[in-house]
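Enquirer: Each structure below is given as structure tokens.
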Structure 1
Amino acid sequence: MTEAALTVTPLTHSIGAEVSGVDLAAGPDPAVVKEIVDLFHQHQVLFFRDQELDDVSHRDFAKNFGPLQHFAFLPPVSEDVPEVHAIDIDGAKPKTANADIWHSDATFLAAPPLGSMLRSVILPDTGGDTLWASMYAAYDALSSRVQRLIEGMTAIHDSSNSTSHAKKTANADYDPVAHPVVRTHPVTGRKALFVNKTFTTRLVDVTDRENEILLPMLTDHVRSPDFQVRFRWTPGSVVLWDNRCTQHYAVADYSGRRRMHRVVIDGDVPA
């Protein structure tokens with residue numbers, strides 16, 4: 001496989017590109033891997049179709065983006081591949097998670113994940129799309145006055161603000177943490193809005209009234225279609241996203257079973 005084999009199709013002006021011409025399971029050569037990593041930083045979310053990954057090849061390709069987590073909040077699919085876990089939801093049953101709220105993953109950690117690699121395993125007949133939003137674009141769309149206001153501010157992120165995470169972290173030591181409201185990406189140097197409705201509970205060093213007004217405005221800002229890309233899953237689909245500069249939303253509009261396998265990549269402390 002050579003670098004020239006890749007075909008890259010941007011999906012929106014702000015975020016997302018579909019990449020074809022590569023077999024992720026075959027272990028692409030270093031030149032192709034480097035190009036994919038560069039595309040990851042450029043487009044924030046990469047979509048691959050018609051891949052034939054198993055859990056081992058899934059894990060092995062994700063290693064190209066950094067050390068992998070043994071995700072603490074869901075069990076691994078097997079003892080042999082502890083880095084891979086399943087998100088398995090029966091849409092016919094009452095919803096027990098809050099994936100259909102805009103969020104970045106596990107921002108209540110001191111070092112939230114760098115990103116994730118997710119692949120489809122079982123899909124419902126219809127529905128179950130996922131959306132991603134660029135927090136670069138969200139920050140850039142704020143007025144310069146609001147940008148100056150929030151620059152240098154911090155906000156508290158707390159696992160107990162999420163019903164599903166509160167149950168999973170009840171017996172663990174996950175104290176609330178403070179992160180910058182505006183995060184600078186460690187690779188691209190771009191500024192991204194880094195608050196989300198699921199885990200961000202309050203802005204630091206403002207009054208309660210100011211927090212009640214400003215924080216919802218910032219967390220709801222992600223809802224603009226101008227920042228978003230929507231992906232319709234098909235068998236063999238794989239998505240890589242950068243958790244440092246995106247949020248995502250899994251649409252809970254299906255009645256069948258939806259099983260996805262995911263690998264989470266270790267991150268660093270936001271700055």
Structure 2
Amino acid sequence: MSAHAAVPAFTYSGDELDALAGARNYYGWISERFAPYLGRRIVEVGAGIGTFTDHLLARSPDAAVTAIEPAANNYPHLARHFADDDRVAPVRGYLDGSLPAAAADSVVAVNVLEHVRDDAAFLRHVARALAPGGHLLLFVPALPALFGTLDRAFEHFRRYTRPVLRARLAEAGLEAREVAYVNLPGVAAWWLSGKVLRKTTVSARDARLYDRWVIPWVRAVERRWSPPLGQSLLAVAQKPGNDGRGR
């Protein structure tokens with residue numbers, strides 16, 4: 001990856017990382033869905049302050065994680081968090097083609113793709129970084145009709161529909177194994193916050209209450225039933241081929 005000096009100056013101004021830092025049920029739910037596909041060599045893009053990285057390590061404790069984060073204000077927290085954990089290599093930079101080809105068994109991007117102006121280029125870089133048979137594990141905001149003040153405050157370029165996300169993956173040469181709407185109640189919550197109340201932040205208290213009282217039963221229900229709509233889309237896509245590692 002690029003050396004620190006070569007990384008363009010960038011400070012992330014959104015505050016959802018802090019609000020969601022304690023959302024253990026939310027991140028546990030996502031990591032549970034990703035767990036079968038992680039492999040031993042994980043690249044997490046947009047690792048932020050390391051919150052989801054901890055969940056990846058809990059699911060795959062023997063893995064080696066390259067945790068990539070471009071923001072100057074987030075990276076020091078990430079580096080300090082894993083200073084004594086030799087399983088994690090924090091990198092300040094982008095997934096911009098400088099990662100060696102076929103270097104990853106999985107690439108994980110949770111609430112990242114919507115921040116990328118050129119999402120097609122990002123997905124091409126993912127395809128290059130993955131070993132044959134490796135997986136992209138993606139979590140993005142869904143339903144463009146929900147785009148509102150929260151999305152603008154969090155520096156989102158877009159929200160996705162299932163057909164659009166499937167098309168983006170196919171254009172990058174990745175085979176969609178699963179593209180599913182998740183968190184149906186979140187549709188109403190996000191619409192109310194971002195379209196009606198026109199909020200520009202999610203408070204830690206609101207995130208904690210939703211995580212404690214809503215996510216557990218949504219997780220239980222959606223484990224058995226895939227809703228027709230949801231606040232987010234969860235995708236598992238595979239690079240064609242087989243690297244012979246018995247994935």
Structure 3
Amino acid sequence: MDEENLVPNLRLLCSTESSISECCRRIGINRQQFNKYLNGSSRPSSANLRRIASYFGLKPLELLMAPESLEGHPSVLPRLQGMVTPGAGATGFATAFDGQSAPLRRYLGYYHSYFHTESWKNAVICALVRLDERDGIICSKTIERSRDPEDGTLYLSKYDGRVAMLGNRIFILEFQNLARDALVETVLDPVGRGQQTYLRGTTFGITSRQRSPFMAPVVWHYLGADIDLRAALRKVGLFDLQSPQLDRRVMAILPGIGTL
């Protein structure tokens with residue numbers, strides 16, 4: 001890897017876009033600053049390097065590989081061949097989820113998702129989420145289960161979704177596929193290196209039967225890529241805030257419960 005390769009590689013990647021201005025807008029970097037990267041007068045910060053790499057479906061270090069090697073990269077070759085046109089000619093919703101395998105690969109696996117619920121006071125719901133790759137698209141599958149502590153009614157929800165990393169945030173858009181009456185979006189904000197174990201963010205959505213949207217802080221606890229699925233499912237449910245079954249570090253992270 002050679003840092004001198006960064007400038008020609010950035011120019012190569014930008015040549016696959018409709019315009020540099022549009023590219024900067026989509027990445028979320030100031031055009032004037034990006035021009036400095038293209039002419040070699042300034043080097044991107046680590047955060048901006050990750051954002052640029054993520055947009056083009058690369059890892060940061062892959063931006064430093066030899067240009068002739070980059071041309072053959074699985075995320076770059078289709079662009080050069082005109083098979084992928086992410087600029088103005090491809091503004092459809094689905095394009096947000098293309099080319100996400102590289103930036104999201106390390107996040108694949110199972111998570112317990114914890115969030116407050118407005119339905120029951122002083123309680124937290126724990127759901128099970130799986131992120132995996134299907135035909136080059138990162139997908140999510142969530143199962144959420146709760147039992148009313150007053151009358152014992154069981155509530156079960158299952159969601160299917162798509163996942164994208166834009167900038168340094170992870171966006172998950174899911175559809176409730178049992179009642180088929182809700183869309184839910186979760187935005188996670190990984191903070192610093194080594195923060196994959198606990199991902200924090202916000203989840204929000206609304207059903208076709210409600211007037212007011214639901215929004216709550218959320219924490220995802222990474223369980224691994226290969227887990228005891230039955231054991232993980234046993235922890236899915238509604239819990240009192242003082243329940244010994246809850247992950248205490250999660251409780252420390254969730255706003256309103258405690259601080260790190």
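Enquirer: 1, 2, 3: which one has log10 I(q)/I(0) by the Debye sum over Cα atoms at q = 0.09, 0.14, 0.16 Å⁻¹, as calculated, at -0.40, -1.01, -1.32? Write out the running numbers ahead of the final one.
Expert: Details: 1: -0.40, -1.01, -1.32; 2: -0.36, -0.93, -1.26; 3: -0.48, -0.98, -1.17.
Attributed to the structure labelled 1.
Enquirer: Comparing relative contact order in percent (Cα under 8 Å, 6 or more apart) across 1, 2, 3, which is largest?
Expert: Checked 1, 2, 3; max of relative contact order in percent (Cα under 8 Å, 6 or more apart) sits with 1.
Enquirer: Which of 1, 2, 3 yields -0.43, -0.51, -0.93, -1.53 for log10 I(q)/I(0) by the Debye sum over Cα atoms at q = 0.11, 0.12, 0.16, 0.22 Å⁻¹, for residues 49-184 alone, as computed?
Expert: Derived from 2, not from the others.
Every number in this text was worked out from the coordinates using simple rules, so none of it is lab data. Just so we're clear, the structure is a prediction, and the values are computed from it rather than from any experiment.
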